[in-house]
Structure 1
Amino acid sequence: MTTDVSTVIDRLYNSFETGDAAAWEELLADDAVVIGTDPNEFWDDMGSAMTALRAQLNEMKDAGMKLEPGNRLTRNVGSGVTLFVDRPTLKLGDGGTVPLRLSIVIADVGSALTIKHIHLSVPAANEDVLDTALTT
């Protein structure tokens, strides 16, 4: 198991380009909660999440996508618990880009790290989603 947060993140980011789900399979907790942008991307167990992730990682690899880091932030939020936050950019195969928001909760279990929660989504303006302008 991986014991360094930056190594965990690098492995996950690399999987978007390679399509290799091994890091996810190794690091995702059995009871992890995984949330994405699509309304159907909400899984509360590793098995369901991995079924979708394996397919999506291959689809992104085949489409020539790559995840590039933004401003990585790491916060210790408790004994053995780390919050990782980033604004990565998804580079599309056609050269386009999509800004993303990412948060991951990583727990130190024994001598290894495990992902308990991950949320990766496309940001949207409040007005676009709520049809109401809110202060930001």
Structure 2
Amino acid sequence: MRYSLTTNLSAWATAYIEVHGASGVKVIEREYLHNEARSKDEIRGVLTALSVHGRQTDADLRADIVAAYGSVLHVHPEAAYLIARDLSDWKTFVYATEFRKILSRAELKFEPNDRLALSLYVQKSGHDDQILHQDR
């Protein structure tokens, strides 16, 4: 898993999780989400796979995916907008504080729609979102 290949990475990761379940999620989290050297495309690829499985009905696997998403916020905060919709759809607001901190970091630049996704997550969490309309 050191080759920085992105072609079909999301398909590979989806299949890997299908075969290995929760242990597959942990391997992907360790090898990709905990790894600061992974490219934006690699992170996007594995997040797509995690999202596919998170939308399934296996609550235990979803809990592992939600935990893996926490790694994104700490190691790849610039990709936080990629997980905001899933967490919001799943009504899982455990990362509202982390999202607020990410939104307040001036060095992280987001497209307006991506910033909106992050802000809406915080807003839906029940936290008063002062950041919703700030331009960064």
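Some notes on this structure:
- Computed 2.7 for distance in nm of label points 7 Å out along Cα→Cβ at positions 15 and 39 - originating structure among 1, 2: 1
- Structure from which -19500 was derived, helix-only ellipticity at 222 nm (-39500 (n - 2.57) for each DSSP H run of 4 or more, over all residues; to 500), options 1, 2: 2
- When volume of the Cα convex hull per residue in Å³ is calculated for each of the structures 1, 2, the largest result comes from 1.
- For 0.25 (FRET efficiency 1/(1 + (r/R0)^6) of positions 55 and 79 (r between Cβ atoms, R0 = 30 Å, to 0.05), calculated) the corresponding structure among 1, 2: 1
- Given 3.9 for distance in nm of label points 7 Å out along Cα→Cβ at positions 23 and 111, calculated: source structure among 1, 2: 2
- Structure responsible for 23, with relative contact order in percent (Cα under 8 Å, 6 or more apart) calculated and labels 1, 2 on offer: 1
- Percent of Cα pairs over 14 Å apart, for residues 7-46 alone derived as 54 - corresponding label from 1, 2: 1
Rule-based calculations on the coordinates, nothing more; no lab input. Small disclaimer: the values here were computed from a predicted structure and weren't measured. Cβ atoms are built from the backbone, for glycine too; each structure is taken alone.
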